[in-house]
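Each reported figure results from applying straightforward, stated rules to the coordinates on display, with no laboratory input. Quick caveat: nothing in here was measured; it's all calculated off a predicted structure.
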Structure P
Amino acid sequence: MSPELASRVDFLWEPLLPAGGLTAAAVALALFLVLSAWSTAGQPPGRRVGSLALRFLAAGVLLVVLAGPTRVTTRGTAIRDPLVLLLDASASMGVRDGESTRAEAVAAWIGRNAATLAEWGTRYDLRVLAFDGGTRPTDAAAYSAAPLAQGPDTDILSALEAVRPRPGEPRPAAAVLVTDGADRASIGRAFDRGGEGAVAPLVSGLPFPVHTFAAGSGGAVVDLRLQPGSVAPFAFVRRPLEVSVTLVDRGTGVGSVPVTLTRDGRAIGTQRVAIDPKTGTGATRFSFTPERVGWDTLRVSAPVPDGDQIPSNNAAEFTVKVIRDRTRILQVSSHPSWDVKFLRNLLKTDPNVDLVSFFIMRRGDRGGLDFDSAELSLIEFPHDDLFGPDLPGFDLVVFQNFAFEAFLGTGAGYYGNLAKYVQDGGSLLMLGGDRSFVEGGYAGTALEEVLPTSLPSAGPPGTTRFAAWPTADGLRHPVTRLGRDEADTWAAWGRLPRLQGWNALGDPRPGGVVLARVGGPDGPPLMAVRQAGKGRALALATDTSWRWALADGAVGSRSYARLFQNAVRWLVRDVEQKQVEVLPDQENYDVGARVRIEVRVVGADYAPLPDVEVQGRVAALGAPDGEPFAGRTDATGVLVHETSAGAAGTRSVTVTVPRLGREAGKGEARFSVRERAGELRDPEARPALLAALAAATSGRAFDLGDSLDEVPLSGPANLTATERVAEPLWNRWPLMVVAAASLAFDWILRRRRGML
């Protein structure tokens, strides 16, 4: 509605004398009247009253003239007074009182008062704000359609201070506050300490009345609350992570409750928790071992018992970023060799690798003689521990020309352990030699089942010199990609020295991929990889790869180092290998918090890529749609996107960089949003607090059974002046005539009576 032109007339006093002169004149007139009363003493009452009346009239007229009455006419634009409707959107409004939540009850109340709100909109500048620790504009109809109950705090005083007018702004006619009163901020604490008397000083300076509408019936809330313990925002891959859970029961009467832990929607375990009847609490603890680097979303939940007024706090969800502390690698070999030495030195120089190496110096059978292992080694090989309880602690196991018969005579007792280790998420790298693959006795064992290829039951190993020939898959695979693109990778492989000898490998197993062959495109497999269950395996059927380290006459050739670094990263699923990284500044946020997401983009050589297009989306986990965002990276290859945490739940952040292609140009992360425990820890409605607030601001207290029509509203429209005309009233001739006539008439009467 556009502003209307209007005018207003005001009567003001603009004295003709300064304050001191006006005071002196008033004193003189008072003295004149006192002397007049003294001089008329003894006269008949009628004459005395008439004379004094004439003198008082003259003195009054003179005093009015000195006070300077002025008529001010103001013309300008009429501005409607603001009228503020504050709607509580905090999490406590989600408490269920009877058949509906408090927020749903407010939504129904808004529907019943829609006509009054529409009428207020024509008379006032109606402003509807949602508050939950902060304030934000909303719409009454929108709130009615989708009741809000997600905010982190109920802070009534902050909401009222947010609508306090600034200097020069019009004063609101009133603030209408709709809330359950579950305030745990300044007003709530003051009311707890001193009741109504403690609330008044906090709101006494508000220049408008506050009328309150109480949502919720008050009284104790029946609730079973699940509260997870503090969990670190990160965990280490293949290291146990403990999750503690506490249950707090308030009046539901449950004796024991099943609590379930899930990871990405899949159940990990369920434990039954007994509630102590004296304290109303119970606790349990889960242990979870992350299997891969990345993000895991964990959820602990308990069923909602009958009568529970806050079902939303019976579950909690949080995200853990799984990282790799150091890559723990177990390297075992049946005897030292150049191949073992070069690989061991390469792994030892990597600060991110924790390497454990063992070399077996003898065979189990020495010409029929039996020797005790302890007598032939400085440190006994702890095979029972390494291939038993300690095995899951390693990220990668390297069998380099290794056979169990070298020290045990048989490995039958450990093949199953190793196969299960890989199937459960571990990694295996088997390199060739005269005691590996078929020659190591692995054909037909449980360990063969996780290798990338089958092992032929017969067939001699190759002994001639040959060149490694990358396959079409090998030119693209992250293990064997030695250049920026396929052509560069092909050239890098062509520069590698020839190798000497290979082990016989069979056909690829299901899921196995051959990356390189012996001598040409039709040669036997030389290198192959496979996803085996949750783990990965890589086979390199030669023990002369150390020759690649001598390429171009330089020990430690980049191609050799890059090949085995690629292999380790691929086997252990190292996320640092990705060209697109998505990094939220936290893994878990409170409802309504700001979220900062950093996207880092690097090229194939891991150099930052500036000014490239980035497309992203933030959505609820598993949802097809969400909040899109886009932009271009800065000079450091970074794009920053900020958003709000929104409602509770887990969000997935997916990013694509078209320039990098379909596979390399993808990145994703996730974070969880949780409700603050404090808001729902004590969510009882407090109508008494709202009544005290209304009384302290000269407002009235209502509940949702009352109508908005009962709210007393007043206040004329404010005027923004464009013209102001002041017209003095003291210089009017009738005033002079009255003053002179009264004094003259008094003089005539006194002369006729012979008093002069």
Structure Q
Amino acid sequence: MIDAFAKLDRQVQKWVYKQGWTNLREIQSKAIPPILACDRDLVISASTAEGKTEAFFLPGCSAVVGRKQAVSILYISPLKSLINDQYRRLRELCDMLDMQVTPWHGDVSQSKKKHFKRNPQGILLITPESLESLLIREAGWIKPSFSQLKYVCVDEFHAFIGTERGQQLLSLLNRLEHLLNRLKDPIPRIALSATLGELDKVPLSLRPNGSLPCKTITSSKFRNPIKVQVKGFVEPAEVLEDDSNNPAEHQICREIYQRCRGDSHLVFAVSRERTESIAVSLADFCEQNGVPNEFFPHHGSLAKNLREDLEARLQIETIPTTAVCTMTLELGIDIGKVNSVVQVTAPHSVSSLRQRMGRSGRRNSPAVLQMLIAEKQINKSSNINDHLRLELVQSLAIVRLMIVRKWFEPPDVRQLHLSTFVHQILAVIAQWGSIRTDQLYVLLCDQGPFKKISVGHYKQLLTHMGKEKLLQQFNSGELVLGIEGERVVNHYTFYSVFHTPIDYRVVTENKTLGSLPAQNVILKEQHIVFGGKRWKVTEIDDVRRVVNVVSAKGGNPPKFNGSGISVHDAVRMEMYRIYSAGDYRIEVSSRKIDFADDQARHLFQEAAEFFHRADLKNQLIVQIGTNCYLFTWMGDKIINTLTVLLKQQGFVASSFGGVVEIQDAAKDEVKKCLTDLANCELPTETELARELKNKRVDKYDRFIPEFLLNEGYGRKAFDSLAAKDWIRTRLCH
């Protein structure tokens, strides 16, 4: 550790001493030699507050101190607020090194940007969208200004992997190396992340062409102690239409008020609407008790000044503040010491929950997480989902996966990312003015991240983009922007590949009930749950983004419905293990630790008893009345695949919380249907996607021909091979 420290620049060492640090942390010492060697990519994976940022910047700054000619370090962040935070944290170090550090995003003043453009040097902190803008509008300036670039650092890398924005980032980094003539002499990339699944596969996610070797650094030391509690609440089986009068919701808000008032906390809700609802209820409690309000909402729709004021307030430890937020505070903005994290409703992923939990437990104190889960009271008309307490058990399973197995979801590497591919085609042409089709394919696909896109896909897409007037081709073979392409590229929103999530309005008899995420797999004749009632889908209008429904018959509707976020196979398999064992507790040194309160424990015992009574350990299809229920204990891709396959065979099938409900069907009939399907060639994911109408969910999907869109969406929503394997190995066994 001392040897590694000695390799740092003397001024950097002085800064470390000034912080009062007695030594470097493990990952910081491990990172110094490979970063100074500058001959490989690096993935630094460690929990929040373990010093990942310093693990890069201490040796990174040591390697470039004294350079004045051009930009030496490019730091890329998913959030403007994180850039602002890193700028604040780096200024003291950079002042000691006489090194310029500059933030660059949409909220940075023009005067600061002009100063940097006149004197480009040191460290540039930037978002992918701002880098895209510079490549398109200032490529001539970038080439000399970045000519001495030594490192690219990507913060919160897990937030990029497998996403459209992540695909854009990888393409941007490849285009930057191409512009700087560095494809044969690649610029080392350093990725920082707290939650990465399947670490051995991350290097290809960081540099798909593998032109540099990659080293992964993790911490072998125990993390800070973790305190977790799952707390249960019961709501009446008959849910009132006005959610604000829901006793369970009232109890949850009362619990948050009593637990959080007087300290600083983060409360994560599932949607912006619920974020606002909880925040206003907590503010009402403050008013009723004659005390100052300490509870404030934080989500992407709020004005910038409101978000930043709340972030600044959280950093002042003497002012108790609780932020009720969506995922906006999930990433690593320095918000000071947060006493605990409260999760309302079941999380959909282990990685998201771990990231949220890491927001507390900083500065050597335990990470504290409380999960507040409401389940319906059981009565004679309760449905099978409520009997199984699926939301509660999913929460227990995710906690176990996080703590016991230390597992996180791996990225989905099967995606085509067609929307972002369209964007990058337009961006490259806008950057260069024109380009040959073969050069474009090499840059984006052969050398770049779009390796799943075949030459056939590429030709079909270019032809369609020509018909849409996005592109036109000269006789020389070069591509240029068409009339529509110029309009799209010149719009101020072009630089980002994401937009506000698309929702479909749910309408019955010309009355709007609310909205559903477009990512949900919605089929005509399918039953859905909305506003505590069961509805049948009669029509889907993809142009107006409307789902028409009529009231459907049936018992009480399942409470736990999808939110458009996919659940992984491992989560459902862990749920099955918990049900089968009748035990969710965590074993530590031959002692079992219970992390549920009395109410949650009672709800789980009800669920475990029903599971064994229904013999769900051995039965995969259960008949209840005229309906039957299929239990795969697998993730949403397999659930979606089986649901659509059954619909194609004439069944009325819907899925709720991982359970497939088949109406007016006998279990033997359903089993025979699936068994017969497994003995023949199943429809491909592309063919299954043809059944859906709400497929244009990403920003530039409107420019993708239907047959290609089916293939792209099919890979997101379905898995035919896995579904067939499940039928053969589990159902036919």
Structure R
Amino acid sequence: MFSHHKVEIEWGGRPLILETGKIARQADGAVLATYGESVVLATVVSAKEPKPGFDFFPLTVNYQEKAFAAGRIPGGFFKREGRPSENETLTSRLIDRPIRPLFAEGYKNDTQVIITVVQHDLENNPDVLAMVAASAALTLSGVPFMGPIGGARVGLINGEYVLNPHVDEMPESKLDLIVAGTSDAVLMVESEAQELAEDVMLGAVMFGHRAFQPVIDAIIKLAEVAAKEPRDHQVEDLSELEGEMLKIAEADLREAYKNTDKQARYAAVDAVKAKVKEAFAPAEGEEAKWTGEQVGTVFKGLQAKIVRWNILDTGSRIDGRDLKTVRPIVSEVGILPRTHGSALFTRGETQAIAVATLGTGEDEQFVDSLTGTYKERFMLHYNFPPYSVGETGRMGSPGRREIGHGKLAWRAIHPVLPAPDQFPYTLRVVSEITESNGSSSMATVCGTSLSLMDAGVPLSSPVAGIAMGLIKEDDRFAVLSDILGDEDHLGDMDFKVAGTANGVTSLQMDIKISGITEEIMDVALSQAKDGRLHILGEMAKALSESRGELGEYAPRIEVMTIPTDKIRDVIGSGGKVIREIVEKTGAKVNIEDDGTIKIASSNAKEIEAAKKWIHSIVAEPEVGEIYQGTVVKTADFGAFVNFFGPRDGLVHISQLAPERVAKTTDVVKEGDKVYVKLMGFDERGKVRLSMKVVDQETGEEIVREKTEKSEDAE
């Protein structure tokens, strides 16, 4: 028999409701969460037995948005939701990161968390609500989850921190920060900021941590009446195996980790691993005391301990650096001269080629979201080929990691981009990671900044990024600047900070232990600032500011504005006029609803021709001005001349030439190019033109001297 339970609290000025026992009752845990009028359903199912052969926890988080949640029908031929959008992938990662460290050590049962947005009120972003719902469902499920966690979004509007700002408030905010954690500590941070100081960022993190404590209390209250019995999960005691392995491998592992070259170090560690496997392999005919999986697990833990002990005891790291030193940096720009902008950024054994491409409004990306379709003018794509780490691997569409790293770099660069009215280009940067040994996402930030400046994009300031690590044992801890790949895998924190010399533009933090304190975050932010400023100085050796003009191969875009009531004239019936402008001039023309027109071409003459054409359509002819036109029709009483865009006017037979004209075709025929002067308009508004007062060779007005007799007659 299922019972329905509900907990409701006031949170950030809106009701938060958590319900269970009514929907998805066959899942191990299911919670329907409502915030404002946004609603998500979170479910958890975990296999009853461990997955054999796995040396990691097989957790999958799937966040999905249903179009019906916002009263919309999906686009596309099939009219149904397809592959996950970028936002769905990023939100799945956002939820995965804080919950993964809280599962019991050694738990390897296949576990899936599915969160579905079933209603969106277009005011309350469902991503934080999804995180809260997932935490609640896990807490109720009985799986060994050491939660619950809470989460919150923090904005900075008019200098004040704001909890869970509405969707329409976010454009006013200088900060978009999501923080998650337990009642005691912070586990995850994701953010984009408008060059904010480190203390402001830390204040936002702690504000969010305090703000979600009532949510944790609400989840606990629901669990007290609705949680399933905890599963029996015993942490395997492998201390005996570890003690035996230490005697065999400790000295060799310490020696292996003295290799500063990554590949040499890996080869040495592999040799130690082979020695360990051989030592614990059973003799022929005997049963193994320890399984291969147990030996592998303990060896991996021993690697971590050796590295961590060395750092805490000596302050010296794997590659011989101290805690704060950044690896050698080499920055180069313009390495691909036919592209619009390019850079090669190398930091130690991590390297990225970043290439910037400038496009027009036609190149903007259309993004279909629950709040509607919008255009994105800045795209950053990150690629991580297997050769970058000396391995073979599958090549295909980007995975969650590639999408997440690309978005982190996007957030770091986005705040310093010029406004569209200042620089009306669509921008795309591709980062190809060609070597990787620690923080290729931050190398992407640096390479992207350099490639955009090389392309002539007027960034407000150069941007650099650095990855920080943490080694924490009891009360001792060490914060590491510019971490290696091994320090990332074997450490307790991955803390990435990007920004300018003026402040932070993006901060991302993932904690692999139960959380870190405000003191540790403060040290990490301060140390990261020093590292970031050092990297900016190294980047400046290649390029310190954006180039003053675009590259030779980049398109030029000029902007003009026309009255909105003239847009129809420029487009023409069925787009006939604008197509003709594009075909005849060769320039790309994009018209906005507000009358803004962007004209793009790599050829200045094409842009000028298109501008003149559009100007002739929207401008009004002026009396007394001389225009060149084309005779489009002749009649007994004169000729009709197309002289101003689509506008035609009549040259009466008496105005064709200074002398008397007997027949119109004696002077002009259809197709002739002629100069005409606009004399005015008749009583019906018809245009009156004259050819006889204009020199048809030069286009200059003929000035006739008046005789004294004619003057007296007047």
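Just a few scattered comments:
- For 27.6 (Kirkwood radius over Cα pairs in Å, calculated) the corresponding structure among P, Q, R: Q
- Mean projected area of the Cα convex hull in nm², for residues 389-668 alone - highest-scoring structure of P, Q, R: R
- Which of P, Q, R yields -12000 [helix-only ellipticity at 222 nm (-39500 (n - 2.57) for each DSSP H run of 4 or more, over all residues; to 500), calculated]: Q
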